Structure 1
Amino acid sequence: MAKILIAEDDRISQKLAAKIVEEMGHTAFVSPHGKHAYETLNASNEFDLLITDIMMPEMDGRQLIQTLRGDQRFMNFPIIIMSAVVGLSEISNLLRLGATLFLAKPLEREELQEYIRRCLKDGANN
């Protein structure tokens, strides 16, 4: 069972992502914005995966990825970024910044489950 942090300010997306994570047998923790997610990860290095939105108050998904990738402890930490409002060049930039995978919103159960499986499997091989 993995511990998965979900950084998302939209309550509906929070609940949906957490429900999918928990249906897979993992534990979901929700952060209301990027700064809270970063502080949570910094305080407890026990998480296996981060799922984050891009547009959030206080610290957005871009800033969160940059901050995490700038910290040696999180260089290889799996990060799934999700958003409804980006084009191909933006997706490319997010992946270049250090996102592991990109997931379009609205979330699709099977797609999120597959991405989680891929990230956790890859993380187990590190």
Structure 2
Amino acid sequence: MRQVLVLEDDDDLRGMLCDLLRMYGVTACVDVDSFEALVQQRDAALGCELALLDVNLGAGVQSGLDALDWLLAQAYRGRAVFLTGHARSHPLVRLAYEQTQVKVLAKPVDSRALRALLEEPRGA
């Protein structure tokens, strides 16, 4: 896998995820901390084969679900995985689980689960 998008509002976690991804062979990590930053990085984001999207980016701002909707509207062809530190009962997390073809991983993300994502075929 060449390029992965990481949308995560926690700077430390975003950096750690990108470091792990590079260690696992990803050549580029497009890391953004908000929906607005994602839009600014449109071309790079659309070239990613995998998008790791934090479900909840904070109160009163667009969520990872909004980011997925935007990516799909832009003809994004890669896979998407939601990340969350909230309970399954949280309204945004419930909506994330309702998405078809999108996995949801709990934070902290297990490094083995992250590596497995990189090894999955596109349709998995």
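Summary of values
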read-out	value
Computed -11500 for helix-only ellipticity at 222 nm (-39500 (n - 2.57) for each DSSP H run of 4 or more, over all residues; to 500) - originating structure among 1, 2	2
Of the structures 1, 2, the one that 0.5 was derived from, the read-out being distance in nm of label points 7 Å out along Cα→Cβ at positions 14 and 30	1
Distance in nm of label points 7 Å out along Cα→Cβ at positions 54 and 94 - structure with the largest value, from 1, 2	2
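Coordinate-derived values only; no laboratory data. Note that the coordinates shown come from a computational prediction; the quantities given were computed from them, not determined experimentally. Cβ atoms are built from the backbone, for glycine too; each structure is taken alone.
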